[in-house]
Structure 1
Amino acid sequence: MSVSDLPVTLPDPLARRLALALDVEGKIPRALDALGPVSDRDVAVADGRPGRFAERLAELGARVKPVDWRDTGGHQQDAPWADALVACWSAFRGVVPGEMAEAARIVRPGGRLLVVHDYGRDDVSQLHAAEGERPEYSLWSRRDGPFLANGFKVRVVHCWWTFDSVEAAQGFLEEAFAEAGGAVAAALKRPRLSYNVAIYHRTLGTAPGPG
């Protein structure tokens, strides 16, 4: 399973079960297309391998090429080649100059950088409550946070983790998230968890403006 496919790291087969449950309505790829667009475009996917997320972008008409974001340093083609770079969860954890420079080496001037992170204020965030305050749920979406203060805008997408039944959802949560999952599972009344993501987006090759 590609690290760009899921917002959490889980062993198989739990990862595959979550991949089937995550955003079955396809709201995230459709929002990426609206903000990009990605259809009929050359699209780099950070930390990606051929997988479900890349398949969804390809279904929208994107010409997808995964790039290994952990192996930075200008290893890509010398000339920018992508119309958009999509990074989900694992890359762009804040706005780091080195990552922005790497994006500029990949994306043609005027191309789009689209960064997906958890937004919180949902059922899924309760699974991480014991970890303390996560920047995804607070700092990153603020006007003085690293994204909006550096020329990004944000769109929040309201989607779901959807399972076949309440029992299937409960079993998955208890197995994947132990005590925290059990607490969320006990409160379930329907076979899905609300899940909000933020898509931070900006055009590259232009000066940052207000968020």
Structure 2
Amino acid sequence: MTASSIPTLAPVSTSPWAIPDAGLSVYYGRSETPRLFHYFLPRAILEGKQVLCLDGGNRFDPLLIARFARKRELNSSEFGQKIRVARAFTCFQLTELLVRLPRLLRTFPAQLVIVTAFPELYFDEDVREREAIASFQRAFRALQAERLSASVAVFTDATSFRSSRRVMFQELIAQADQVLKFTVNESTGLSLTNEKFATVPKVLR
């Protein structure tokens, strides 16, 4: 999917395109959701935040980041210095990245952690269900622990899959502080609905 094929973002109330400063936020609802995190990056970076992206969906697009920087008359290299990306191509690799998250944050002290393709990377039928569930549970425990020291945002396409393993997604949203759903309206484009909101105290780092 190219950047131009992503639906146009529509204005929504209460700072819709800003990821909360604390807690665990889950974004879902569209097949392109794992790519839509790009639209939240400019605001976070302009606020002075560093962003660590654990990209299980292989969706990170440096060309799109450069385009955002140009639109704001910023140097793309300086813009990019605020972002670090670690890719995972299997559920086991994503689990290891999440388990190593405290160490990654010591090396690159990000205020925002973005995770893509969680938990749908664990739906791979080439991985035995018992092993996938065990790996997911290990990753989820690590993710829940890390939300105490950084804002965590998960961008997932899990609802596009017909799999018994979608119970992992239900567990994820049950534990999330914020759950936000993307929908498309023919007249206004892409909109965002907050389905669950919890007040989470900010963490000073």
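Quick one: relative contact order in percent (Cα under 8 Å, 6 or more apart) came out at 33 when computed from one of 1, 2, so which one is it?
Computed on structure 2.
Among 1, 2, considering only mean count of other Cβ atoms within 10 Å over residues 23-30, which has the greatest calculated value?
Result for mean count of other Cβ atoms within 10 Å over residues 23-30 over 1, 2: largest is 2.
Output the label of whichever structure in 1, 2 has the greatest value of distance in nm of label points 7 Å out along Cα→Cβ at positions 151 and 175.
1
Could you figure out which one of 1, 2 the value 0.94 for Rg/Rh (Cα atoms, Kirkwood Rh) was computed from?
2
Upon calculation of mean count of other Cβ atoms within 10 Å over residues 39-46 from the atomic coordinates, which of the structures 1, 2 produces 18.8?
Traced to structure 2.
Each value in this text was obtained by applying a stated rule to the coordinates, not by laboratory testing. Because the structure is a prediction, the values reported are computed rather than measured. Cβ atoms are built from the backbone, for glycine too; each structure is taken alone.
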